[in-house]
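Since every read-out is calculated from the coordinates, none of them should be taken as a lab result. Everything numeric in this text was worked out from a predicted model, so none of it was measured. Cβ atoms are built from the backbone, for glycine too; each structure is taken alone.
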Structure I
Amino acid sequence: MVPNDKSLLQGLEADIAIPDLNTVIEWNGVVHYHPIYGDEKLKAIQTRDAEKMQKASDLGIRLIVISDADSSRKTLDRAYSDVRSIIASLLGS
């Protein structure tokens, strides 16, 4: 696993890249959904998110997006469980 990788998506940063599984994990916090830093910043973030999705699709890379709009323990536990299950299934475990 490679944190903050820019190679797998050809210059676009991935929160976590797993090159051996051709997979990228993005953890999208509240700033991806609400104008915490203003409408312009939200629009820029959402545009970049769309670019990452398109780039991953074009390159045949699996993109897993963890939506975390509240940063609660419940959300963290659910996301961890979901990602763990996805990775296990990719590894054939």
Structure II
Amino acid sequence: MRRPGLDVVTPGDPVVLRRARIARWAKLGKRIGYLALLIAIVGFAVGVVTGFSPGVVRVVVVGLIVMCIVLPVPIVLGYGVRAAERDERGESRR
């Protein structure tokens, strides 16, 4: 069911622009968070093969800490942006 007035979006619509900006930041945050997780996984694999030297442990721990700090916020923001877009189109939730 379409709601009247929601099909017309002006190019300078501040809500759409802000949502796009948040989506870009969320995408960048996800890339950084998942890259940190990948670094931690690779570091762990290297540690399994070569032995867990202090440097390898440091890489794994720092990667996991960065991932835990960075990743949750962009994931939640990404879900929020998608939900707002879905609501604006008038689609129902799954």
Structure III
Amino acid sequence: MRQTTSDPAQVKTILRDLVAQTIGISRDRVVGSAAFAADLGATSLDTTELIMAIEDEFGIEISDDRAAAVVTVDDLERLIIQLREAKHAFVAA
């Protein structure tokens, strides 16, 4: 399901659900400051699957360089919002 929202509250909810589901952890462990590998136990495969799920869910593309720079849940949340807003600005222009 593609989300067209850049609303931070909705992005946060959807992202945290996707993280929990992809990594196979409890939703309550997914907090903003949590590092994917160190705190949540995400493997490189988990991270790849998560990025693909996010791209599908939000209709965005995340470059390998940008994905590599993401450490925490908050980092990824900010990136999604930034890419959604840039996409909407481009479509509106």
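Taking 2, 14, 28, 27, 17, 7, 3, 1, 0 as the value of P(r) over Cα pairs in 5 Å bins from 0, in percent derived from one of the structures shown (I, II, III), identify that structure. For P(r) over Cα pairs in 5 Å bins from 0, in percent, the value 2, 14, 28, 27, 17, 7, 3, 1, 0 is produced by structure III. Out of I, II, III, which one gives 41 for relative contact order in percent (Cα under 8 Å, 6 or more apart) as computed from the coordinates? Label of the originating structure: II. So helix-only ellipticity at 222 nm (-39500 (n - 2.57) for each DSSP H run of 4 or more, over all residues; to 500), computed for just one structure, reads -20000; which one of I, II, III is that? Going label by label, the one that fits is III. Tell me which of I, II, III gives 1.1 when you compute distance in nm of label points 7 Å out along Cα→Cβ at positions 22 and 46. Source structure for this number: III. Among candidates I, II, III, the computation of semi-axes √(5λ) of the Cα gyration tensor in Å, for residues 30-77 alone that gave 22, 18, 4 used structure I.
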